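Asks: Alright, structures below, take your time with them.
What follows draws every value from the coordinates through simple rules; no lab data is involved. Keep in mind that what you see is a predicted model, and the values were worked out from it rather than measured. Cβ atoms are built from the backbone, for glycine too; each structure is taken alone.
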Structure P
Amino acid sequence: MSLIGTHVSVAGGVWLAPERGDSLGCESIQIFTKNQLQWLAAPLSDSACERFMNAWRQSRISKIVAHSSYLLNLASEGETRTRSLAALADEIRRCEQLGIDELVLHPGSHLGEGIGPGRALVAEGLKQVIDKTGSSRTRILLETMSGQGNTLGSSLEELAWIIESLDDNSRLGVCLDTCHLFAGGYELRGRVSYERIVRSVERLFGIDRVGCWHLNDSKKDMGSHLDRHQHIGEGQIGVEFFSCIVSDPRWGDTPCLLETPKEGSGDEGNLALLRKLRGF
């Protein structure tokens, strides 16, 4: 069955995240392995990694996914590109230390240079990082984006192009974000729309390439290109699409992670609704 969970804080120590997820009844969680708004971070100590592993083993959480820093932009050039490539390689090493197999990455922004040049830079950057971290088992999950501004990855075809550009793409996967897909122009309302999206995923990537879902309703209309997350069932998408995801056996053992607002019904309310939609 799908592994329902949410993004949890690592404040006070990365080892506290599994306990926080466990207290919410999560079967999977997403974390940052460092401050998402800073380039540099202190190395993870052996004791911190050991405490994290022990906490994970003692919890009911099956899978943990990491999310990379928001500062990274593999479609940039100059100093930002150099820092992004180094930071991504470092985040992969941090995932290795923590036993995390999946790292979500925003593809980046072409900064007005156009989708073609931007996606080519992303592909080349990924190749460099994968070569540099060749012994790692951590897979990079390219996240679908809303298309706001100059961001890349608002279509499944864009992500497929990037993946297919690498001769060795075995360490590349996809994170499907429902709010971003909807804002990017994909119809997600109803079961027919759900089956259409899944067929596109199967054709372009294959089910196994999907490392996780981000489950977010959308405050804004389809095709708005505005990244505005909403509680499940309280936005423009509605509950049926989410019910289709969490009850579909094709997503067995796939993390289905909330990134919904913390206020209002919060994680507890959204998690309870997802469990009800799944059937238990």
Structure Q
Amino acid sequence: MNRKELDPESSPQAAFGARLRSEREARGWKQEDLAERVGYASSHISAVETARKMPTLRFSRSVDLAFGIADTERTFERQWREIRHGSLLEGFPQFVDHERRAAEIRLYEVGVIPGLLQTPEYATIVADSAVKRGAITAEQAKERVTLVAERQTALVRTPAPLIFAVLDESCLRRPIGEPGVMNAQLARLVEFAELPNTVLQIAPFSMGERRPLSLPLYILTMADRSLMSYAESAHRGHLERDGRFVLPLLAAYHQLQAEACSQAESVAVINQLRKGTP
């Protein structure tokens, strides 16, 4: 039988296929053996291993179960998400994987409504603007909008996480799309604030030098109370799991919350903007 040699460095899809073959052979399984365990034809296994066919979410999850790694940090599902969201900044796919399992989510955003709170229309305009700038492709824009919807399932999962959202005033003042789109987005923020597991606060421009954070920041508290943070620069993201570095960021976030408007005050500001009142 001809064996096609794989170059894992040639593409993320090839890396997925090479690892699939490696994991299968480590267990002494033939392609037919894995195919029987995951419910796919052996020809499908071969096509994925040689990067001739793109893996799917269902396939990745089936492989994780067959290999007994579904609840580990090295799942094929995670690798699939990294392939799918290749247009995203470094570290963000891993962050999203943890976000969907977090017990508490704290976020601070500047200039744009964060994905967890975006309406589909708002998300589409933001993604399409990146296409017009040549930053991403139209297909990648669709994937970003889909990811926004997937992330928002965190709001309704059981048990629901506690979500603390602090938005810089620029998020509200920066117009995105037609007035109707922005008005619907502001209404969505009010709905978010009314949920039993959320707190929404606005960090007004008047905070000035008292603002402890100047860049967007996300902090996750996992079920075991471990912490991790995610922050972005213009060109890359960084997921930090070391508590020694996350704790100072958490302290700064608490300082931000203390200086920001209360939720009631924040909702009042949003409603004033919806009415066209400065």
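Asks: Among P, Q, considering only FRET efficiency 1/(1 + (r/R0)^6) of positions 98 and 250 (r between Cβ atoms, R0 = 30 Å, to 0.05), which has the greatest calculated value?
Replies: Max of FRET efficiency 1/(1 + (r/R0)^6) of positions 98 and 250 (r between Cβ atoms, R0 = 30 Å, to 0.05): Q.
Asks: Computing Cα extents along the principal axes in Å gives 46, 45, 31 for which of P, Q?
Replies: P
Asks: Now for a different question. Taking -15000 as the value of helix-only ellipticity at 222 nm (-39500 (n - 2.57) for each DSSP H run of 4 or more, over all residues; to 500) derived from one of the structures shown (P, Q), identify that structure.
Replies: The correct label is Q.
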